[in-house]
Structure 1
Amino acid sequence: MTIQSCVEVVPGGPITGSIRPPGSKSLTNRALVCAAFARGQSRLGGALQSDDTHVMIEALRQIGIVVTDEDSGRTLLVDGAPQSKNLLPDAKPHSLFIGNSGTTIRFLTAALSAYGGSYRLHGVPRMHERPIGDLVDALAPACEGTIACESTGGYPPIVIETRGWSGTKLQVAGNVSSQYLSGLMMAVPIAKKSVEIGVLGELVSRPYVEMTARIMCDFGAEVHWIDATDNEGPLLCRIDGTTGYDGCDYEIEPDASAASYFWAAAAISGGEVTVEGLGPDAMQGDVAFVDCLEEMGCEVLREANQITVKGVDALRGIDIDMNAISDTVQTLCVVALFANGPTRIRGVAHNRFKETDRIGDLAVELRRLGAVVIEHEDGMTVEPIADVIAFAGATLETYDDHRMAMSLSLAGLRLPGVRITNPACTAKTYPEFFADLESLIGRPHRWQTI
């Protein structure tokens with residue numbers, strides 16, 4: 001019999017309090033890439049310490065980047081790489097283990113192809129099931145050398161052997177992951193070129209790409225957008241990377257995706273929760289999650305450096321396109337369990353290619369809670385739980401997906417006996433999540449093995 005660890009969030013009354021989530025994973029890994037290939041040293045304040053940032057740091061160290069930490073890892077000092085290319089044709093490739101970090105493998109695939117050298121990027125079995133062929137296909141024409149997926153179908157491991165880039169015009173599909181485009185963009189100043197990137201088809205999660213552009217500019221690059229029209233072809237991104245990156249002091253915002261769980265806690269419990277360190281002008285698009293809660297009936301108070309969500313007695317089901325904030329889909333689906341009427345989520349077909357299938361697998365677990373869930377090509381419809389009082393408990397699988405664990409645990413704020421398996425998987429982006437949630441709600445969780 002398999003023994004599993006579980007956590008059970010204990011139901012109670014309305015939650016009231018304030019919290020500051022740890023630094024953004026998305027910002028930390030983007031800043032690490034820019035700093036690693038910049039001239040001079042960079043200081044990254046407010047950095048996230050998690051599995052995803054750890055594998056990025058260790059991969060950079062393996063190729064010779066000096067990364068040191070202060071303040072228990074919340075401050076990172078990064079010495080930029082030598083500005084010359086480092087291809088040694090007869091050298092053994094650097095073997096870089098990426099775990100299941102999508103940002104790390106996508107960003108480093110582009111960055112290392114632009115920098116030059118011999119590398120093999122590989123990860124856990126699930127990483128080898130996550131598509132990356134569109135990115136490799138986009139890079140191949142630019143590379144002076146070779147880049148290829150070892151497996152058929154366009155999946156990692158990835159083998160790179162280049163002297164950098166020779167091409168200046170690239171095209172990439174936009175409908176699987178915005179991280180493909182972000183990776184190409186960040187690589188341009190590493191290649192020391194001016195490059196035009198065309199985006200084929202719909203670009204998912206565009207706020208993350210805008211975030212990438214802002215970080216690049218903070219490190220000295222120039223990024224310009226030419227938006228698509230019906231007659232002028234695809235979205236274009238033009239980057240002047242001829243001077244490369246310059247090291248700098250960079251402060252990292254709290255993680256807005258992580259903040260969604262605490263705002264959702266207020267909505268589910270009918271309480272009031274303030275997330276500190278994030279305002280309406282935050283770099284991260286996921287702060288728009290509060291707009292979804294507002295549409296469901298919550299009151300939202302937006303201030304320069306904090307956002308407060310106040311829950312209401314009766315939440316409304318909504319029909320909403322979450323393409324731009326797809327990492328918060330699971331969170332909203334749990335809130336939808338307690339609304340009056342169905343919630344239809346659109347525009348997130350790409351969520352099937354995340355750490356797990358965040359449409360199909362999420363639907364399975366929501367049904368364990370008594371919800372009626374209809375899967376669609378681009379999302380799902382969630383009917384609220386018909387009888388919360390009659391709920392008799394459930395054990396929910398997390399699929400080794402940090403966002404499944406964090407979002408599904410919120411159902412326990414209203415439903416007794418909701419057990420979340422493998423809670424340690426939150427270490428991917430938020431190792432202290434359950435401790436922070438326990439502190440916020442003011443009552444201990446139940447930890448057990450089954």
Structure 2
Amino acid sequence: MPLTRRIPRTALVLLAVALILRLGFMAATPGYTPEHDDRGYDRLACGLVVGDGYTRAGPPMRPKACGDGPTGNPTAFRPPGFPMFLAAVYTVSEPLGIDRWQAARVAQAVLGTVVVALLGLVAWQLFGRRTALAAMALGALFPPAIVLGGSLLTETLFCALMLAAIAAALADRRAGGDRRWLVAAGVLCGLVFLTRSNAPALMIPLLLAVAGTGERPRRGGASGRWSRSGPPPGAGAGDGAESVTTRIGRAAALAGIAALVVAPWTIRNAIELDGFAPVSTEAGSALAGTYNDRARNDPRRPGAWRPPARLRELRTTLDPVRRDEPAEQRALLRWSLRYMAEHPGYVASVGARNLWRLSGLAGSDWWQFSGRSLSLPRWTATFSAVGFLAYLVLAVAGAFTAAARSAPRWLWLVPGLMLLSVLFVVGETRLRAPIDPFVVLLAALALTAWRPRSSE
């Protein structure tokens with residue numbers, strides 16, 4: 001099946017449905033106002049729009065347009081990818097007199113539709129046309145993605161870039177090592193790094209993908225399904241050595257291209273912050289908000305993250321370095337690591353609780369608590385959680401299909417590492433977003449396993 005084959009009409013219909021549902025959700029939740037992390041992203045984007053730079057405070061928020069006002073010190077607390085995306089949307093919408101939040105939500109709906117398309121592309125590359133259409137149908141209807149796209153949060157952009165990078169890596173493998181796809185995968189990987197602080201978890205699977213760890217597509221297969229095979233017959237020791245060198249070189253090239261994409265931001269941080277921060281400085285706050293006495297002893301939601309600035313036990317840690325962001329975060333990181341070493345049982349408890357919470361099985365109280373960060377009505381959290389549980393049942397069934405076992409192993413390493421990157425930190429359900437596309441993919445495999453696949 002060549003890459004240039006015309007897109008089926010069914011796929012176009014599914015994309016239209018995906019967009020309509022996301023715009024419909026936006027209409028069903030009027031009056032949206034950023035109040036939590038989305039407020040921070042909005043302020044950063046406004047700072048870029050009005051020319052104040054990427055600063056800690058940002059201008060005062062106004063509903064219709066970004067306002068001028070005093071700004072804080074330069075920051076790298078949040079990765080710049082999503083604020084820059086929002087700034088691009090604001091730059092286009094504000095001269096037209098369009099409410100910037102509404103414009104950004106429309107852009108999120110379009111981006112969510114792109115995620116559905118990329119999910120179909122990855123499914124088609126791996127499992128064929130019918131599974132791709134099933135994945136697109138399920139992705140179009142997936143409640144957590146619809147809800148999450150209604151808020152100004154970075155996860156939708158991250159999922160789009162992640163799936164695009166995976167699709168590029170798969171295209172590279174199908175082409176037998178095409179440099180253009182390798183470069184595309186490296187660039188996309190770098191953009192992923194600039195979007196979320198846990199993005200480096202994606203690097204190991206993609207390195208394995210482009211290195212060609214003994215997995216290649218069957219020749220002559222119509223669906224492009226994968227098979228594991230060793231070296232071709234007759235390959236000698238010299239061929240094997242050359243192959244190893246080539247694989248290492250390709251992996252190094254991917255990492256190098258991604259590093260080049262990130263390098264300008266790292267240099268900016270070194271100049272503006274007078275410290276080394278490859279992308280983001282938020283690791284200290286992320287850990288300190290979970291590893292503290294208040295979170296550990298909370299009788300209602302033990303281990304739930306809370307802002308470090310509101311914790312009395314951290315005041316002496318924060319006060320001496322309040323104006324120095326890198327130093328502040330290093331101090332918080334040292335605090336967190338020391339606390340984890342002193343309470344190893346609590347670390348294990350956080351991981352177990354967050355696994356339960358991210359699975360969607362923690363119940364309504366946690367759904368509502370997690371949903372607050374989206375600044376959306378309470379009913380949306382229940383809608384998202386119940387919908388996810390329905391998909392999870394299908395995904396569990398799909399995990400036992402022959403098609404799932406035939407996929408390259410590095411593919412399933414992606415959700416595993418993404419889970420580990422948040423499991424011992426924060427259990428809010430929106431942080432499961434990078435794993436959700438794989439839940440949808442497995443659910444699609446469960447559906448398509450009910451029929452023979454000879455027609456693909």
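Readers should treat all values here as calculations from the given coordinates under stated rules, not as data from a laboratory. Values in this document were obtained by computation on a predicted structure and should not be read as measured data. Cβ atoms are built from the backbone, for glycine too; each structure is taken alone.
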Calculated from one of 1, 2, FRET efficiency 1/(1 + (r/R0)^6) of positions 206 and 310 (r between Cβ atoms, R0 = 30 Å, to 0.05) reads 0.55, and the structure in question is 1
Calculated from one of 1, 2, FRET efficiency 1/(1 + (r/R0)^6) of positions 294 and 350 (r between Cβ atoms, R0 = 25 Å, to 0.05) reads 0.50, and the structure in question is 1
One of 1, 2 was used to calculate helix-only ellipticity at 222 nm (-39500 (n - 2.57) for each DSSP H run of 4 or more, over all residues; to 500), yielding -8500; that structure is 1
